[in-house]
Structure P
Amino acid sequence: MPKIYMLDVTNRDGVQTSRIGLAKLEKTILNLFLNEMGVYQSEFGFPFTNHEVNYLNANLELVEMGVLKPIILSGWCRAVVQDIEASIRQTKVKHLNLSISVSDIMIKGKFQGRKNRQDVLDSAAEAIDYAKAHGIETVGLNAEDASRADMEYLIQFAKVAKDHGADRVRYCDTLGYDDPFTIYERVKQVAQEVQMPIEIHCHNDLGMAVGCSIAGAKGAIDAGVDAYINTCVNGVGERAGNADLVSTILAVRKSSGMAHMNLLDERIDLSKAWQLAQYAAYAFGLPISINQVGIGKNAFAHESGIHADGALKDASNYELYDYHELGLGDPILVDTGRKITTGEYSGIRGFRNVYDKLEIEFKDDREAQQVL
């Protein structure tokens, strides 16, 4: 059975987000956390850029030392020989993703007549050949703006990737244009035609990055090939962000159509989720949303009387998964895990639970009701 692997791009796509960034040490620590969590691969930067060289080589030394293992560290380049040559000359990187635009909108709008469809295919082929000939162990070919590309041409592009020895092709929903129904069909068709692993890279411009990532991965799985979902910690990323790492993992593990399929890479350790998310929030200087999936302060909070009563009787009444699974429940500077709060719609059971923790006692529910 094919599997779904997490390929996190926080240290590449995430740090390109407007108004935020990470220091090189913070990126290194993030790689350590991702490795502990069992993430398959981290796209850790741009090996052709001078200012990242020391950081990239230092992290690759950590790989050699066994500190950053088994996670794979991969770089991102344009699908042009000069980027690949600089990457190989300046760093010890062994895994690259090469990117080029494939939609007519971008071929015309970005290249301004310098390239046509055939030129894009030729550039991709030349880039893969050069990378493989110069010691790059795994090559992914990125189809930028795949969601707006002609399907026949997209399949042709993927076949070029396979014919020239690429290990994966990345389907990029660069503008968040797809919906779960279209991306499932498009990715499935590419995977069926080409029979090679597919990466899914979705942006959140329409609020569907996680849903589209899961649907695209399912399309690859149903076509009989492995899927690699690109994620960012806490959903950071250009414009409205990328697919959130924790949300995506939970969707694969807990959603009604996938929970029974055992598709997720077994190395994923979700108990590291809270700590990873908190560190990323600190490093980026971005507070975690109160309703962030799995790790927000309200993810396991109950205030309405009916919900509080039901959760206190049996958590599964109102919680789809246990907070301990995400590394919550133990005090880590602050209390984490399930919360019962009080408000204008609270019931007596939740109210008494809150006051019990304050060591305020009532003779009976009637007395508590008078205070409520």
Structure Q
Amino acid sequence: MPNAHIVVVGGGIAGAMTALHLQRRGEQVTLIDRWEPGHSRAASTDYNRVIRAISGRDEFYTRWARDSRQRWLELQAESGQNLMYECGALILATEGHCDWEDGTTDTFDKVGVPYYRYSRADIQSRFPQFRVPDIAYALFEPQAGLLMAHRCVITTISLFKAAGGVVERGRMTTDASERPRLDGKPVEADVIIVAPGAWMADLFPRTIKPISNVLGINVLYTSTPDGSDAFDMANMPCWIDHGQGSFGIPSSEGSGVKAAVVIPNTPIDLDNDERLIERQSMNRTRSYIKHRLPGLVGERVVDSKFNQVILTPDTHFIVDYHPEHENVLLVGGCSGHLFKHAPVFGDFVAGVAMRDYGTADRFKIAGRRKLSPKESPSGR
């Protein structure tokens, strides 16, 4: 399919990275979003995201994350933008509930991911910011860290445009057969790649909604203590705390400390709800900070984000053609962990779009099932 005309719908990191890879292959790509790329409704455009290889027993995502890390560094060198900071990631294994972390240790050994295993005393000595009476051990991944999410999206869009890609504004809907329509008219293209994030469930109510759950995620940024740099990324890693249903990122470029406590089944109306933090989340986050980060007790919330994720039952991504429309490729199902994989993900989607190969079984629409935390790459 030489010089194909391709339309990519959705200017978040999945759509932008896919468009960039296709444009650099010499295809004619138009990237369409309802709003300006990098807009604040997009889940891709918070300040930062964790990048880490930990995926339990799943070697596939572990290898993708390692490949993506290298590609992010290459994009950083190419663009001259600070896209990634390697401050490390600390994975806290709760006493009696360590299946995911135990599995990750075996996977890291197989794949060759550098890591350290820390005892509770090691954690307290190396990272005294954390209070860890309930932790059995921790894994520290030194080559993990954070991505400056909004900057990554904007930089990817800029590289796409520099390669000759076209960015347009428009709203996609679908008809009764779930065929895409743009501003009320059928979309005309050799390939239509639909990567609208959490909106995909509503756009494809028969195909995607039955295997999706859309949730709102409350994120708070807490001020660092006056006169202290202990919670800056130079002195503190990102962390994942499954036992508390939480994760976080140290203060980066003055953002404050990011802490997210995931409250299950927080509903969100994507088009009509205000992106405002719930009081319940404020209380839960402050309770978590008191438990895990006592040095932040009493510090004020300085910023907040209310994003959304679309979860598949097995937390695997979706990369598959629509069962009724052979040129419509559905892409996403981020399950909260797509961003870090974006450079490899976009390259893979480009190959599926151009029929270089089929999709992976795990990315197919059919055959989805709920995984146990022991099986799941996300530990959920």
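Rule-based calculations on the coordinates, nothing more; no lab input. Since the structure is predicted, the reported quantities are computational estimates derived from the model, not experimental observations. Cβ atoms are built from the backbone, for glycine too; each structure is taken alone.
Below are the figures for this structure:
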| item | result |
| --- | --- |
| Comparison of P, Q - label where mean projected area of the Cα convex hull in nm² is highest | P |
| Relative contact order in percent (Cα under 8 Å, 6 or more apart) - structure with the largest value, from P, Q | Q |
| Among P, Q, structure where helix-only ellipticity at 222 nm (-39500 (n - 2.57) for each DSSP H run of 4 or more, over all residues; to 500) as derived comes to -8000 | Q |
| Distance in nm of label points 7 Å out along Cα→Cβ at positions 45 and 301 - highest-scoring structure of P, Q | P |
| FRET efficiency 1/(1 + (r/R0)^6) of positions 85 and 285 (r between Cβ atoms, R0 = 25 Å, to 0.05) - highest-scoring structure of P, Q | Q |
| Structures P, Q, by distance in nm of label points 7 Å out along Cα→Cβ at positions 61 and 157: label with the highest value | P |
| Comparison of P, Q - label where mean count of other Cβ atoms within 10 Å over residues 21-28 is highest | Q |
